[in-house]
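> Presented below are the structures under discussion, each in the form of structure tokens.
Where a number appears in this text, it was derived from the coordinates with a stated rule and is not lab data. All of these numbers come straight from a predicted model, not from anything done at the bench. Cβ atoms are built from the backbone, for glycine too; each structure is taken alone.
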Structure 1
Amino acid sequence: MQNGLFNVTEEQQSLVELIRDFMTKEIKPHVLEWEKEGHYPQEIIEQGIEMGLHMLQVPEEYGGMGLDTTTTAMMIEEGAKVESTFMGMFNVTSMGGKIVMAAGNEEQKQYYSGLLQKGYLSSFCLTEPDAGSDSAAVRTTAVRKGDSYVINGTKMFITNASLASVFLVVATLDPSKGSKGLATFIVEKDRPGVTVGKKIEKIGMRLSNTAEVIFDNVEIPAFNLIGTEEGGFANAMKVLTASRPIIAASSLGACQLARDLAIQYSKERIAFGKPICAKQMIQEKIANMEMLIQAGRGLVYNATMLLDQGKPCNKEASIAKCFVTEAYGKITDDALQIFGGYGLCDEYLISKLYRDSRVNRIIEGTNEIQRMVVGRAVIGK
């Protein structure tokens, strides 16, 4: 089977169909209801864990599915054709596993993967109240104390914070060293001094659990340091580079949902005696949506395939993230315009997509940061 960009394997097709069937049956009928409640039912989250969705990219020898980035992106895209945050919730845990597998020692790999096999979710704690795009400005501290480290600080806008049982925390050992003073630690949620704040209410992606996490004199064994004391910034950048095409893939799936909703409504809505899809202005909007989707798909899978080949792709990952998340905003804006006044009503799914789309231009590095990455790569600085 082909998708126009590369040959799709039978395994990939089977996994995409698995996600499509699950999302259509279990998630689609309840999306707007659950969004009003602001969370997924625990039993639905547990079903995702039983399917192994939180271990997509964890190697098979450690109990995961061992998928490459391209296959993961295909599944994320398919899920987002129904609702984008569900697969995103599990991908955060899977991405954390990539850090441990890349930088951790064998004991850490066994320990962390063992937690995931128990059904634990994780969070990646990088962003702080005063350190968002400027990752090197992290002020959460880690102080060596014999065979332990003591963690102090506050992390903000942490995905899965209330759901996670373990955190991967980026902290500074020496603030004067900037990015070279950062390290990454495994911090279990049940350690004394760990507090998760209340859920942050956002304009969009309300089904994504987001909260602050406070570390108050949290003592962890030196074993919990992942890699070296200077490796935290490199770990963070690897996560962000790998996650940006995934955010783009999620946005790509949501773009297709918005387009399909607009097409369906334009066929049903009668104005001046005809369905509005017969109007040239509506057809132009739909055509523009399709062109953005097709272009975005090429950018997403170009980046994922470079990642899978182990080739440098900071620029390509940023291009994909920036282009597709902005396409998401444009497509949902045009789709809402087609819906007219009904698009402003919360009982219409396009309203949710419009609000969700705004979030993706900020998370995983703002689109201004993406343009900086691209610009520097092109100029050669």
Structure 2
Amino acid sequence: MHTRLFQLVIPFFLAIAFSTLQAAALPIPKPPSTGATAFIIMDYDSLRVVGEQKSDESVEPASITKLMTAYVVFNELASGNIALTDMVTISEKAWRTPGSRMFVEVGKQVSVEDLLMGMIVQSGNDATVALAEFIAGSEETFAAMMNKTAEDIGLKGSHFVNSTGLPDDGHHMTAWDIAHLAALVIRDHPEYYKWYSEKEFTFNDITQYNRNKLLWRDDSVDGVKTGHTESAGYCLVTSAQKENMRLITVVLGTGSANARADASQALLNYGFRFFETHKLYDAGATLASSRIWKGDSDTVSLGLDRVLYVTIPRGQYKALDASMKVDNQIMAPVSAGTALGSVQVRLGEDIVAEQALVSLQDVNEGSFWQRIADEALLYFE
């Protein structure tokens, strides 16, 4: 389909908060060495990756698996299928699950909220299996729910066999998948994400501390999850926010708890030092109007169905160039949300953001005479 090209104005006034940092472009070095098997640095808003190593390779995620378990549980809460106050009877299987524990007791009842805290803060495998069984009847069925959710949200390198992350040959994730999942947890369930910043949780008079050391080291860090097995090494997915920028980092396969914390801190420092994120255009704002043929209106308003963010090297905001491509000869009927072109943002030769340009309104088919008149006019187009 043929398209028409238009230039877009970059809203420079949105850069005021960063103006003191934009005197000159900074040279961008390679990300710091981490000692990790794989890592990634992703901006939360734009989802742009600003540093990575083997981020598309599937590896054992250990207890980072529980981020997907939590996401499924959060979705069930949001849909009203379960409630935080629901009481869960602890099975013998959950009680006997090896690894880190919340120390629930077989046959006792524990609330969904307490089990979530035990899973999120204490990384309790017993709490995790109890939640899986409560929602799906068995851990195996819950793993199928996890895999369906992974497919629905576009995690292409992940497959789950259990809810805890205990080792299994068929159980794996990629660093990219983990970062993307973390972004969805933050975006879709902010009311529950706040629990990932809790430093301790007490259950049955036993206080355990969050293993994410960065919660004590860096005030900008507010989550998210550690993981460790002998085969996976020490893993950590972290999120931190400074001013209007949030980063997500993932390190997999480091050699110690300190190593994963140090590596994550280094990646966060690198991302915040050398990159900045800007909101360019709001969702629903009219960016252009285009001729539409054979409809009950002559024009259709075009815009974006979600906010457009860009993540770029610091000091390069004013070098951005935005353009629109709009389809030629748009024909009614058109429904709101229909893609009718694209917005592309470049920095030099690099495309730093691209998003569909959509109809912001329904345009119905015009009258018989309107369609006949437009058909005649189209002959001369």
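> Going by mean count of other Cβ atoms within 10 Å over residues 75-82, which of structures 1, 2 comes out largest?
On the way: 1: 24.9; 2: 13.6.
If we compare mean count of other Cβ atoms within 10 Å over residues 75-82 over 1, 2, the biggest value is for 1.
> Comparing 1, 2, where is FRET efficiency 1/(1 + (r/R0)^6) of positions 139 and 363 (r between Cβ atoms, R0 = 41 Å, to 0.05) highest? Working shown, then result.
Values: 1: 1.00; 2: 0.25.
Structure 1 comes out on top.
> Here is a further query. The value -16500 for helix-only ellipticity at 222 nm (-39500 (n - 2.57) for each DSSP H run of 4 or more, over all residues; to 500) was derived from one model only; which of 1, 2 is it? All intermediate terms of the calculation are to be shown ahead of the outcome.
On the way: 1: -16500; 2: -8500.
This value belongs to structure 1.
> May I pose another question? Check the numbers for FRET efficiency 1/(1 + (r/R0)^6) of positions 227 and 267 (r between Cβ atoms, R0 = 41 Å, to 0.05) across 1, 2 and tell me which is largest.
Details: 1: 0.15; 2: 1.00.
The maximum falls on structure 2.
> Same structure, new question: Work out the source of 24.5, 82 here, i.e. which of 1, 2 gives that when Rg and Dmax of the Cα atoms in Å is computed. Write out the running numbers ahead of the final one.
On the way: 1: 21.0, 80; 2: 24.5, 82.
It must be structure 2, since only it matches.
> Thinking only about relative contact order in percent (Cα under 8 Å, 6 or more apart), which of 1, 2 has the largest value?
Details: 1: 16; 2: 20.
Max of relative contact order in percent (Cα under 8 Å, 6 or more apart): 2.
> Now for a separate question. A value of 0.25 was computed for FRET efficiency 1/(1 + (r/R0)^6) of positions 251 and 339 (r between Cβ atoms, R0 = 30 Å, to 0.05); which of 1, 2 is the source structure? Don't skip to the answer; put the middle values down first.
Details: 1: 0.95; 2: 0.25.
Checking each candidate, the match is 2.
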